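The structures come next, written out as structure tokens.
Where a number appears in this text, it was derived from the coordinates with a stated rule and is not lab data. This structure is a prediction, so every number in the text was calculated from the model and none was measured. Cβ atoms are built from the backbone, for glycine too; each structure is taken alone.
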Structure 1
Amino acid sequence: MKSDQKRWDERFRGKGFAFGKEPNPFLKKHIHLLQKGKTLDIAAGEGRNAIFLAQHGFEVDAVDISWVGLKKAQKLAREIGVKINTTFADLNTYQIEKEKYDLIANFYFLRRGFIPKIKKGLKKGGRVIFETYTLEQKNVGAEGPKDPKYFLKSNELLRLFEDFRILFYREGVFKEGGRKKAIASLIAEKR
């Protein structure tokens with residue numbers, strides 16, 4: 001935990017925002033597929049997605065391992081005039097309360113052992129929005145994790161949520177924010 005916390009605290013320590021203040025493009029484009037309600041933003045970082053969701057009427061809990069990121073998220077939320085609840089936690093040990101959430105957002109955080117916690121944390125009819133890198137990313141750009149265990153294999157995200165109703169899925173190389181990224185993106189509903 002300490003090394004992860006230190007690494008992310010350092011990444012978020014600068015004056016600017018490591019990933020900008022704009023929400024993830026996939027989230028922004030598909031917000032209409034997400035029903036409002038109690039929402040969990042996993043690995044929320046500096047809060048760009050949590051704040052965007054709060055601006056659209058979602059009641060958001062943002063969880064991250066970086067105090068620095070969460071403080072910046074709270075400050076930005078206050079400046080914009082929305083409320084988010086932040087929780088400092090190591091996601092390796094973090095437990096999601098059973099059937100608490102209408103929506104769980106997971107962007108660029110991949111721990112396969114965490115997927116059952118996401119599923120358990122959603123209410124029946126609740127939705128998950130999930131996006132992260134695929135193995136192809138190594139051939140596309142320098143962005144992303146170094147360890148291959150943090151990349152999805154082909155169609156893996158679909159298989160991980162095969163017991164859910166898939167509302168939207170894409171996988172491939174996409175140009176977003178001026179850069180190419182190899183990613184898989186999913187919106188699915190708990191049956």
Structure 2
Amino acid sequence: MEKKEIRKLYKQKRINLPARDTELKQDLLLIHFQQLKIPFLNAVHTYIPVIELNEPDPENILRWLKFRNPGMNMAAPVVDFLSGEMKHFYFDEDTEFTVNKFGVAEPVGTDEMSAGEFDLIIVPLLAFDENGYRVGYGKGFYDRFLPDCRPDTLKIGLSFFAPVDKIDDTDNFDQRLDYCITPERIYEF
């Protein structure tokens with residue numbers, strides 16, 4: 001399948017998940033995430049989920065990581081849609097957020113962090129394949145951001161669904177994940 005077809009199919013699959021199924025899948029994502037052997041983390045980058053799109057919410061994973069890594073910094077993206085650039089801003093429980101034109105919450109009034117600071121990135125996706133490639137929303141923000149990170153930065157996706165066999169139209173621009181966590185299991189690439 002090609003990205004356009006996968007994008008359409010998986011957006012609909014997520015939206016059609018009943019709330020009780022989503023809650024159970026969220027709990028299972030956390031349980032599987034906790035099984036990873038992750039070294040001490042100084043800084044984590046994460047997406048902020050769009051609730052209307054029923055995206056997997058990394059909040060409980062972040063709380064667990066913060067408990068395991070006292071002093072860990074967290075950052076979320078702020079996107080400049082004119083330049084196509086994604087910047088990364090610190091946030092905590094006291095940070096104010098504003099919603100951009102695509103319905104994504106972004107931190108306001110905090111310090112910027114650089115791509116080289118992150119030990120782990122929770123990468124948004126609609127679907128992924130058995131080779132570790134992902135289908136996002138099609139703007140390429142993460143595919144431009146990930147190469148700027150350190151080579152040892154862990155890239156982890158969260159998905160409510162098993163992988164597709166293969167994304168037929170991947171190219172050199174596409175970035176692979178290190179892991180993808182689903183309610184059923186951990187995929188390592």
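If distance in nm of label points 7 Å out along Cα→Cβ at positions 26 and 138 is calculated from each of 1, 2, which structure is the one that comes out at 2.8? It traces back to 2.
Computing distance in nm of label points 7 Å out along Cα→Cβ at positions 82 and 170 across structures 1, 2 gives 3.6 for structure 2. When relative contact order in percent (Cα under 8 Å, 6 or more apart) is calculated for each of structures 1, 2, structure 2 gives the greatest result. When volume of the Cα convex hull per residue in Å³, for residues 34-73 alone is computed for each of 1, 2, the one that comes out at 72 is 2. Taking 1.28 as the value of Cα Rg over 2.2 N^0.38 Å, for residues 50-105 alone derived from one of the structures shown (1, 2), identify that structure. Structure of origin is 2.
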